[in-house]
Every structure is written in structure tokens, then in C-alpha cells.
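Before anything else, here is the set of structures, which you'll find just below.
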Structure 1
Amino acid sequence: MKLKLALPKGSLQDSTMELMRKAGYHCSISSRSYLPWIDDEELEAMLIRAQEIARYVEDGVFDAGLTGKDWIVETKADVVEVVDLVYAKQTRQPFRWVVAVPENSDIKTIQDLEGKRIASEVVNMTESYLKKHGVNAQVEFSWGATEAKAPDLVDAIVDGTETGGSLRANKLRILDTIMYSSNKLIANKTSWEDPWKRRKIENMAMLLQGAILAEGMVGLKMNIQRDHLDTVVALLPSLKNPTISPLADSDWVAIEVMIEESTVREIIPALKRAGAQGLVEYPLNKVIH
């Protein structure tokens, strides 16, 4: 039994491989190969462009794949969206598609795009957006370097961004956001009805989501005298109530908790002053609710 899995080639490749590793799937990729090795004999993976994954999953070439919601919408693929996975090539912010124009352009509103020329990698999405706003414009497919085409070749562009840095560097201002998109684990509908494949995909979804939830969080362990327990527990922001275990000395207990890493620098000194001892911070690979 094999599950055929499509993984994104290109800008998302490194972040996807790191996410797979944290989820427990160790991968290796030859620089000249599109067939990564994964330490799971039940998985057979291939690297292809994210733009194509949804269509191939719909057609049954792959049982499952990792791609963006934007490409599901753009290709109008009929697939099962198993789980939302908020990760991107630079940050963990949702990716978004925006309409942008040159900084000195007279175009101030979407209605000002009437009769204009727009370059976009997501033609279907752009045309649907313009239609919703009652705007008629010429939309042409862009093969890349879209932000460099305005104003010399087109009046406006539709481009994808995480931070907006590239748009600002090219002296473009954002007019509007067409859609927010995050990555998704998707499945072929026939494969989803197969009990073995569905369980395999669900297991992968759980582990991938757990790896994302663990980012930005750490585990914290400490020892505390029972007399100071209430004071220490009151300082702990936890996903659940902290785990409290008795120690050999009945006057002492051990506490273990998961907290956001950003709070560590404030909370550890406060815990120490409240009487905590033997404080240990450790990284987390997965958090499963």
C-alpha cells in the first residue's frame, strides 16, 4: 500500500521540508531529482510546482498534496481540503494576493481600473474579482517578475505577497487585497473514501498541524515547594492546567507546562522570584490537542 503525495517545488520547498521533518517525516532530496526520499515506506512523494498540485490531486495522479488555497481557487479543483496549514516561505503569516499600482499612479480605487491593463499570475481569480466589482479590464497572464511590469507594460498588477516588501521596493502601493491564502493538505476524493488512505492522510494532517502549533512554544519544567505552589501556578499561562507531580521530598512538587516562547524572558525571572528552582526550558516539535 502506497500513498502518493505531491509536495511543492520552488519557494515553498524548504519550509515544507522543514515542516515535514518537525512532523516526524525525515526527507532527503537530491539536487537533480524531483523524487524525495521519505523514511516512510508507505509514502511515495514527488516535487512539482504548487500551481499544479491541486489539479493533479483532483485527477487522481496523487492521493494527496500540499498546496495553497489560492491555487485550488485558481484551478477550480474539486478536492477535499483536509486541514489548513499556516506556513509560508518566509513567515507564518497568511499569504495574500493584492492589486497594486505604481506609487504615483492616478488609480485610487478599484473602479479606476476600468479599461486598464493588468498583469497577473492568477488570471481566473483576478477576473472573478473584477467582475464582482463591476469592472471591465484587460487581464494578461504574467510568467513572473510581475512587480517589474508596472507602469511600463501594464497599469496595475495582481501579485502575491507575505510582507509587501518586494512591492514597496518596486515603488508599488497596494490598492486592495483579493484574497488571503494559506497552505492546505488536500486529498483526492476517491482516495479519501479509501479507509487505509484516509487514515494515512488524517495521521499526516494531525502531525503537520501539531508541528505548526508547536512553533513559537516551549516546554518549561521546575521544582517548587508546596507552600509556594499557588503563587507559581498563578504566574503560568498554560494551554491546559499545568502538570503537577509529587517529588521524593513530600514538601516539594514538579511542575511542567507549555508556554509561548515570547513570554519566557518575563516569566522565568518572575517564577524564580516566586520560589521556583531547577527551571528547564526545552523546545517542542509537536503540540497535539
Structure 2
Amino acid sequence: MCGIVGLFLKSPALAPQLGSHLAGMLDVMTDRGPDSAGFAIYGEPCAGMTKMTLRGSDMAGLPGALSAALGETVPGTPRDTHMVLSLPTALEPRARGWLAEHRPDVAITGAGARIELYKEVGRPADIARRFNLAGMAGTHAIGHTRMATESAVTTAGAHPFSTGPDQCLVHNGSLSNHRSLRRRLEPQGIAFSTDNDSEVAAGYLTWRLSEGATLAEALQSSLKDLDGFFTFVVGTETGFAVLRDPIACKPAVMAETDDYVAFGSEYRALAGLPHIATARVFEPEPARVYAWTHAP
């Protein structure tokens, strides 16, 4: 099953309400995915800075230890089992190296100029509450409620998956060629932390984007290279995109107004959005890329 939601704001006036709307959409999708849930939210960037979202335990002293190692103050904002670090982008490789050596128990769920990425095992409403999703603002966001099929119910196996800067993907479906695709991507420098087929789809898009493709072009290429059933919603620093496989066996519905574009696995996930009664509501067509972009 699994449930997918996404919201891309055209109107900056809605930015303070982004998290609140997404939290409601996730809650509605509970019966499609009660095992675990997660979301990525894209806020305003700070020039020359990178946000790193970490997941782990006993992280209270981590910002201080990392600051001492880097010779630069690295503030950390704790959110339940996660913490968001803010550091100069030039120091990100050193920070990753220090974490790998000194805190291998801590996972980096996402990193970039705008992205914050949170996920946990549990019911979607509880997870949204634990991370205070309703209080978050931003330009666009995607979320996922999981009913595990291809791998165990773990936090690491929850969506979204992020394999590149400011990139993430949520997926409803199953890929049959993910193992062969993984062997093809790993020599290209794409690293994976789970056995989940959805992480391979995220890695595939990261590879295509690194080769110079646009988000729309990367998704179009996936129709040829990915085997199986899928509905994808993808986020990048400035973009938001949707793709269904050529058979389109997984449910999907979208709504567009002058103020936003929204996605849900079912219409009821969209029913609480503002002015939904006058939105253009449609089912995305099979094998067609739908993409929207903010100005950089």
C-alpha cells in the first residue's frame, strides 16, 4: 500500500502553513501506511551554509564536539530523535568524515541548503507531532506513510530517501531490478545505506542529476531504466515532480490552484487544503512527468 503526499507552494503567503497542511495530509494516509512515516521540508536557505539532518541517540554533546574538531561553531537544533546542524558548506566533507569516524551510530538523513528530513517508526500523526511538523514553514514538502513490503519495518527503511544534496524521493510500488541497478550505480559513486528498493530509485535520480540532467529529464530516463510498479514524488532544492509507471497501477491524484500544487495517493489527503473546491483536480497520466520549479 503506502501513502504519498506532497505540497508545492506557488504563493509565499502560504509558507508559514506548509507544515500544518502536510501534517494533516499525512494523518489522513495512516491506513495506507501505519508502520512508519517521514517527511522532507524545504525552507529558506542561508547563503554559504548547509543543513545536515542527523538521526541517532545521545546527540546532546555532538554539536560541541564537532565544533571543536572543525574549529568552527556548529549550532544544532534538536527535534526528538533527530538534530539539524548548520555549518559552512565548505566544511561539510570534513563534518561527514568526522561523523563517520567518531559517531558511526549517527545517520545523516538529508543535507543541503534547504532540506530537513525526518522519519521514524510509528503512526504518522505521532511522528508529525514528535517533530512539530505543524510548526514548520517552507516552500515545498513531501511525505510518506509506509506499509512495509520489500524490507523490515525500521527507521532506516522509512521514506523519504535522500542520496544527494537537497534531493529526496518517496515511492509507492516495487522495483524488480533494483539489485542490478544498485550494482550499476555504486561504481558511479552512489552510496546506499539500506536494502530498500526505493533508495535505489533515489540513487538513480541523483546519478542522472549529477550527469547534468534536469529533474524532468532524469525522471523521463527512469521510465526506460527502472523495472516494476511505481509512483514517485521527488523533491529538489527548487523542484517538485511526480511520475507514475506506464501501467499506473498505484493510485494518485493531484490538485492545482494559483497558490499551490498538491499530490496525494487518494483525494481525501487533499480534501482539507485551502480552496480545494475550486482547484483543478486530476489524475496524473501514466509515464508522464509532471514538474514544477521555483526560481533559484
Structure 3
Amino acid sequence: MDEFFKQLMPEWKDLILETQILTGGITNRLYRVRTSQGEEYVVRHYGDKTELFIDRDVEMENLRRMEVWGVTPKLIKYLPDKRITIVEFIPGLPLKNQDFLNERFWELIVRPIKIVNRSRVVLPSIFNPKAEVERLYKILKKMNPNYPEFDLKGTINILVKIDEIAQIPHSQYVPCHNDLLADNFILVSDEEKYKEPVYLIDWEYAGMGTPYYDLADMFQEILVPKEVEENILRIYWEDENMDYNIYMTNLFKPFPDIYWFLWSLIQLNISSIEFDYYHYGKIKYENAKKNINYLREYYNLKL
């Protein structure tokens, strides 16, 4: 393995390398590489057919454009022909879902999201939640899916209605990460070396979008009580227009769950990785149904 890494990075040819397989990725293989000079990197080998979901050229450009803001790892090398990227390793602790229950983390969690959303950087792609869900639905339909237990078409139609209610034009889109699960927040261990206390990793899905989706996606990943969500939103929105901002975040909650539900069914049909994509997707689908029912009951929306 060392020889393979040295072929990728000729700069490492005369160095001693320590390598470690990193866990956490479902579709990619991740390796931590430490050189005898004390530098550390993450080498990521993309999974098969991930190009169905991710434009790697766009992902790399996301990193390049956001790097100056000090909340992303630096891109070291991009090797598309080998399906590999090498980025700076950020030493620290990935957050866990339970950390979002701890009030002392709330400011730290919100800070990098606000930096990204308010940076005024223009990312190279648009992440429209409705369009992205429809795109995955089209990919899945081409695979001739047979999942009668899920109302695929009916659910997509509901999301179309929610999008019409939300009415957020692309002119109001801002740079968004769009995959704010807990593991993608790194609480850095060397505060003197790094510009910010928390970094965001894995920029595969980033693009110009709405922060309501960005925040809704985070809440659907960490699944904390609503009072915790509201406290985090108060920090993000600086206690302004809270009824509206909470409402808009709730509007977008079904979108990430259905996105990852469709993603999981596609992976179920194409992936060679051993993972229970069906069960993962079913949970996402059921969570989306709960949030759709909440919109109907609490806000009296006709969905």
C-alpha cells in the first residue's frame, strides 16, 4: 500500500509512511497517511458508480473556493483518472449526534455553517432540493424498481407542492454544504494551527442552495428534540424572525430524507459494498412521512 501511495505522491518517495484505514464512509475507501515529516493526509478512493450522484470536478472546485474561509481541509491533489483525491487531514474529534444535545457545542456547530452560508462565495453548481430529488427519482426509475411498499410517485408529488409553497428563487441561494451529518463536523485538536475551532469535511454535495435545506438536513441526521433545534436555529438566525425561519426549516425537512431514501435504493441496485441500504432508506422514508404529517397537522398545509 505504501508503494501505491508513493506513486500517487512522488513527494513521498523517500519518506516513511504510516497508513490507517478510516471508517465512516459508505461508498468510498478512506485512508489516513502520516509521513515521517509529521504531515497527515486523507486519501480517498471513490466507490464504483458514485458519479451517478457526484460531479468530482465540482467537488474539488468547492474545496478550492471555500479554502480561504478556513473551515475546510485543503485540497492537496486531485487524480480523476485514478478516482482519488488527497486532502489535508484535520486532527480532531468528529462530533456525534449526542454532542448536539450539549449547549456548550451549539455556538461551535453553528459557526462554520454561518461562515459558509454567508461567505458570498459562488460555488459552481446549483443544489435545488426539488430538482435533486427528481433527478434521483429518474435514475431509480431507469433501474425498473419494484418497491410497492413505498409510494414513490406520490411522495415526489408532495415535495413538488412543498417547493411551490416555499417559493425560494435561485437568486436567494447561498453556498451550502448540504450534508451536515455529525461526523462531518471536526472539533480541531490544535487550535493554534487551525483558523477555526470546527471544520466541515466531505464537500461532495455542496452547491448554491438554501440554508433552510442545509439546516433541515442536519436536523434530520442528528434527530434531536424540537426545543434543541429551535435553540440552534436561534443562534444561527440571531433570534430574528424565528417563527418564519422555524417554519421554513420544517418545510424542507422531508427533502433530505427522501433524497437519501432514493439514494439508498439506487445504491441497493448498484453497490458492491456490504451495507443495509434497504433498512437505511426505509428509516429515511418513514422520517419523511412523519415530517409531512407534521406539516399537515401543525401548519394545516394541504399536501
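Read-outs: derived from the displayed coordinates by stated rules, not from any lab. Note that the structure is predicted; figures quoted are calculated from it, not measured. Cβ atoms are built from the backbone, for glycine too; each structure is taken alone.
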With distance in nm of label points 7 Å out along Cα→Cβ at positions 158 and 254 computed per structure, which member of 1, 2, 3 shows the largest figure? 1
Matching task: 28, 22, 18 is the computed value of semi-axes √(5λ) of the Cα gyration tensor in Å. Pick the structure from 1, 2, 3. 2
Distance in nm of label points 7 Å out along Cα→Cβ at positions 86 and 134 was computed and gave 2.5; which structure, 1, 2, 3, did it come from? 2
